[in-house]
Structure P
Amino acid sequence: MIRQALRSMPTRARATGRPRELGRTLALAYRLALRLASPLCILLLWELASRAGLVGSHIIAAPSQIGSTLWELLRSGELADHLLISLGRSLAGLSFGVSVGVALALVAGLSRVGEIAVDAPMQMLRTLPSLALVPLFILWLGVGEAMKIAMIAFGTAFPIYLTLFSGIRGVDAKLVEAGRTLGLTRLELIRHVILPGALPAFFVGLRFSLGLSWLVLVVVEQVNATEGIGFLAQDARDFARTDVIVICLLIYCLLGLVIDALVRALEHVTLAWRPSFIKGA
């Protein structure tokens, strides 16, 4: 009898496990349906109002018209071409901005002399609205790609600098003292203690910089540009194409969401040594 009971245990576990898994799936689907209910109702009301003439296309296009235009832009490849141009500009400017911000944060954060030389000018420059500097950058660099990339780099350097500088100075002094007690040199201390401790702050700054890169990109792509999502939105504005404008806005939102998810994934992998990331979902 004991053997029979032991043999039947996996079968019973599977029998009881399947209803539980099915129940969890149904509960998840129910919660998802509840989350989507209000957005779908808004889209339905929006479509009905547009068809009834209560909301004109010059104010905002109907969802069906936006979907049709999106399909045409995708089918023709026009949207993909503009998107690649915008991504290239954003990544180029972001690369320069992050590199400069990291370098200055290391100089200021790792030495008092560096802090005196770097921090005060950076604190002064960060208060300047980057978008207001567009005319000055045009005088310096013209209206070509160099100006657009430089503007994105200028806007994205400060979040990285501020957060990484704060992260370096916020490393636990006890860890630094423990490293010195173990006989670590200054370079080893920076490599094994200070920089790993400042990584969380770096990723916070990177996420802020990514958001700013898209904000600046929207503006600079409306300055003598012939390609890019910003140019597509400006061209749609000239012809009162609210459907294309909405599509451009949706693309900015989706790109921001996707890139933020990629940074989160990189953060999760890079900081896997932290207990909070091991325990977190």
Structure Q
Amino acid sequence: MPKSGIVTVVGKPNVGKSTLLNRIVGQKLSITSPKPQSTRDRVVGIYTADDSQMVILDTPGLLNPGYLLQQAMRSTALRALDEADVIVYLADATEGNPPSLVEAAELTSAPKAPVITVLNKSDAIPASRLAQTVADAGADVVSISALTGDGIPELMARIARKLPESPFLYPEDDISTQPVKFFAAELVRETVLEQLHDEVPYAVAVQVEEFREGSSPLYIRAVIYVERDSQKAIIIGSKGAQIRSIGEAARKKIEAFLGTRVYLDLWVKVLANWRKNPGSLSRFGYQLATGKSK
């Protein structure tokens, strides 16, 4: 009997959740950045091998929200916990024995799904210290390096054993359930994260407003939204130099992802204080908590 189910990856910001999803799927789906909180919404990857299929949810980092966007990010992570058949609780091995998932996520009760505690970044600490950290964390712990791939086969085997018996949920060659426009917008946002610093990247949202699949090259018009005129000026740069640099780098990423030539038409607009505005958050697809809490 085949096995299939939802595998939710959760953890604090910057523990490597997106790198792990990309490693498992074998393709870059989640954007990655040294900056924390780069993942804002769930990213869905599908991994199918032999008699098991894992629908993997990469989630925003567990944090104490300071404003509405962060509240929406936390709500996304908590909903993904509710939906999970298996939970991969990812922690940073360099920080020692992690708190329990209940403590890290500030849950009022343990989740229904089985939890696998995973210590990532095993390549970043001495083997003796890693062994001690694993021993301190308990028996059902896996140490991995999402960056190098060490420990990934053991983790995958453990996940597969805990999946429920079920027919595959998606065709075997699918790698995600999300539209291409979502990934194009995320690659533009990742490029902003890479090229700009301080507060500006956190104030950026990206929407693809036109996607002409029949055109050659493929035409994509995307809007980079910021909260203030000063941020817009930074993104455009002197004589448009910065927006051209962002556009060129993002276009190459999208072309690599899609395997086709792309004409990327970037615009910058101001949407004041969108991170704190429920209407603006809804416009960008973020969902706030509906009263249910853990």
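State the single structure among P, Q that was used to calculate distance in nm of label points 7 Å out along Cα→Cβ at positions 72 and 272, giving 4.8.
Answer for the origin of the read-out: P.
Using distance in nm of label points 7 Å out along Cα→Cβ at positions 32 and 176 as the calculated read-out, with 4.9 as its value, let me know the right label among P, Q.
Going label by label, the one that fits is P.
Rank structures P, Q by mean count of other Cβ atoms within 10 Å over residues 160-167 and report only the one at the top, that is, the highest.
The maximum falls on structure P.
Taking helix-only ellipticity at 222 nm (-39500 (n - 2.57) for each DSSP H run of 4 or more, over all residues; to 500) from the coordinates of each of P, Q, which one would give -27500?
P
Starting from the value 3.0: which structure in P, Q was distance in nm of label points 7 Å out along Cα→Cβ at positions 56 and 96 calculated from?
Label of the originating structure: Q.
Given structures P, Q, which gives the highest value for Kirkwood radius over Cα pairs in Å?
By Kirkwood radius over Cα pairs in Å, the leading structure of P, Q is P.
Bear in mind these aren't lab numbers, they're just calculated from the coordinates by the rules spelled out. The model shown is predicted, which means the values in this text are computed figures rather than measured ones. Cβ atoms are built from the backbone, for glycine too; each structure is taken alone.
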